[in-house]
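Participant: Below you'll find a set of structures to go through.
Here, each number is a calculation from the coordinates, and none is a lab measurement. Everything numeric here is computed off the predicted structure, so don't read it as measured data. Cβ atoms are built from the backbone, for glycine too; each structure is taken alone.
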Structure P
Amino acid sequence: MEPVRAAEPVERIVIVGAGECGARAASALRERGFPGSIHLVGAEPHHPYERPPLSKASMIDEGDPEPTIVADEAVFAERDIEFLAGTTVTAIDRSAATVRLDDGRTLPYDRLLLATGASARSLPIPGGEHALLLRTFDDAQRLRRRLTAGRGGVRVVVVGAGFIGLEVAASARQLGCDVTVLEMAPRALARAVPAEIAEVLVERHLAEGVDIRFGVRTTAIERADGGFRVILADQDEPLAADVVVAGVGASPNVALAADAGLACDNGVVVDAHLQTSDPAVYAAGDCCIARHDLFDGRPIRLESWRNAYDQADIAAANMTGDTAVHTAVPWFWSDQYDLGLQLAGLFDVVATTCSRDRPDGVSVLFGLDDDGRLVAVAAVGTGAAVAKDVRVAEKMIAARSHPDVDDLVDPDTNLKSLLRRD
């Protein structure tokens, strides 16, 4: 379906949200030759920065970490982008085509891009406010100070064994902390990662001395003796902690869109062109749920660096008159200790799996749908070694390949040869 076009011409674009997605969209507009005004509005006081290092390098690097900036004043000046840091958009007036800022000003727009991202979920339990969250650079600095306060021996309880929870656990352990991870589900990374791959990471955490407990429910956090007591259901003995971290996922920031009457459902609802229910308004990145052509138009909300970057380019193209469709293969990554994890595609549409065990110790798992089409791949191993097969398999997923299973599992078969067959 072609996007509905709002009235032309497009001379003024406002981008709400100055993370990776918003900053990339602003630059992409200039790269495409858009000559009009661009306002990039960010609630944080920092220049746009990358979030993946927050649970990794920002925790363990020596010295005073700084955010990994993706665009600074020089970039904005060169590209004639008006960057409003530390500024919040409080309302969208769609009839007047303006946004209202927290300082009382209004900005007019011909196209509006919502790149408002997501917020870390707090623990919905008594005392849940005591658990630290990790979403922003300021969050990371606050957590780092707590983890390094005792220079080793800090007792850390992480609630949640998803990506953030396990990455924080790895960083805390590398800093010498005593770490316990509590997960209500029966296994780690249950939402996105196949059990065989997740188990490799869990075994590494156990080998590093992390106490991981599955099937446990945290019911309360209480202050005690200068620290905290973490209360668990059906267990008489609470856990003592100096630091508690919540790693229970993130919620899309949709309040601004919802208040403006835009369709929202686990994200700002957009079509394959990233256009919302208002033809003049687009959404991209963690905040939106988009129909994905590669998966039969299924609505998907993704929280990943790659998705934010890819959708920024699509939104920039379509706000300036193109009809580009979002077709990029979902891709995720995580580093824990010296292990690297990469995933491409979606495992929740997988019917069967097969594995390839490479001589270098990398484990690769392929997922196929009912028709034998490759729809997902995951690999875990040391350092950057996992990237090779995932990169080729990602191209096969994009090409809708139907590879032979025997070829997939044979480590002597070059995956590139399977791609050429298609």
Structure Q
Amino acid sequence: MAACPHGEKLVLDELPMPTDRDAAWRIMQAAGKQAGDVVRYDGGYALTAVDTVQAAMREPGIFSSKQVFDMLGSPVPMVPIGFDPPEQTRYRRILQPFFSPRRMRQLEDSLRQQLADLLDPLADRDEVEFISEVAGVFPTQAFLTLFGLPLEQRDQFIEWKDACLALSDAAGAGATADSEVFVQGQQKAGELFGYLTHLVQTRRGVPGDDVLSQLLCLEGEDELSTEEALGLCFLFVLAGLDTVTDTLGFGMERLARNPDRRQELVDDPSLIEAAVEELTRLDPPAPFVPRLTTEATVIGGQELPAGTRVMSFLAVANRDEDLFADPYSIDFHRPENPHVSFGMGPHRCLGSHLARLEMRLFYEEWHKRFPEYAIAPGTEPTVKWPRGTIGLTSLHLVLGGGEASGR
């Protein structure tokens, strides 16, 4: 396939993402090289190299996140990603201590035990559908733990989250307002909104060990309004759960297809932290980061008028040969791994330390129990596409050996 299937403009929906995402990234990368790292696509302009991606992420005054989220018409403020400095600076100052590596480490013992409870029953199984039974479950439990909510509500939160994301997908696909997915999605979104509203109201001013209670006990200029707290909760549910699910799914697919790399982790668990970074480099949790220009600007030699939609292709930037030798291979021994999977600059992912903790604990606990696994014969993982965030629809794994198809 040519770098740009329709001449000078890359048509994202036609990329081979469902069956071979690395081939899709190669097409995007080739298109970027032809266009000087700023390539036209059917929604605006895409940034494909590390230097242009970094330039956009470090200049929120020109490349605005707020204007993108304003266009979505969210009923609550999406704190903090839906704002730019100086408003966003205040949110980051308030929130950062609650999501620091030190604070996340306080969750480690609880999350490790939850993984044991989740994975131990699989020991009697020959096969597992990894996405629905593991990767889609553990991040939701981590969120509930972080916010001091009972794990018994896990399945309800998964139902709410899935319905809201399906509503978003349907809107992007042009579904009508009276379609079943719209009606159900709006109903579930209303249920989630009502639950979170009540939660914020009852937690306000009540001391507790969880992050939400502590945030709602802040006073003075650090106090979050009900709407701001709701927006933060919504953001974590809708943007913080599926992203870890998708990254774990992709990581396990790559390990299943590359048994030598899998065996490295079994033989030397000290490599797992490096593996988290490498697997996240290859498959960012949210590979497309949109911005809107607030004024006329030049990036990568390309002149852009105000109001231009600009998309950072993080997975392509993470394959920049200037930074990564043999960038499409899995290498747990890279001396440096300066990937941009969690973004950078003022809008660097607030939940990155929690995501890293979840992934590290998972790979540790999984490989203790299941040193051998492979993609189940007769199954082929496919990617949900087109979509703003991408992930596998399913991943059937045979436990205890078998032949994995390589790619």
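Participant: To test your reading of the models, identify which of P, Q gives 10, 29, 23, 21, 14, 3, 0 for P(r) over Cα pairs in 10 Å bins from 0, in percent, for residues 205-348 alone when calculated.
Facilitator: It must be structure P, since only it matches.
Participant: Computing distance in nm of label points 7 Å out along Cα→Cβ at positions 53 and 93 gives 3.0 for which of P, Q?
Facilitator: Q
Participant: Something else now. With helix-only ellipticity at 222 nm (-39500 (n - 2.57) for each DSSP H run of 4 or more, over all residues; to 500) derived from the coordinates and found to be -14000, which of P, Q does the value describe? Don't skip to the end; give the middle numbers.
Facilitator: Numbers: P: -7000; Q: -14000.
Only structure Q yields this read-out.
Participant: While we're here: Which of P, Q yields 17.1 for mean count of other Cβ atoms within 10 Å over residues 269-276, as computed?
Facilitator: Values: P: 23.5; Q: 17.1.
Computed on structure Q.
Participant: If relative contact order in percent (Cα under 8 Å, 6 or more apart) computes to 14, which of P, Q did it come from? Walk me through the intermediate numbers first.
Facilitator: Working: P: 14; Q: 25.
This value belongs to structure P.
Participant: Hey, log10 I(q)/I(0) by the Debye sum over Cα atoms at q = 0.06, 0.09, 0.13 Å⁻¹ derived from one of P, Q reads -0.24, -0.55, -1.22; which structure? Don't skip to the answer; put the middle values down first.
Facilitator: Numbers: P: -0.27, -0.61, -1.19; Q: -0.24, -0.55, -1.22.
The value was obtained from structure Q.
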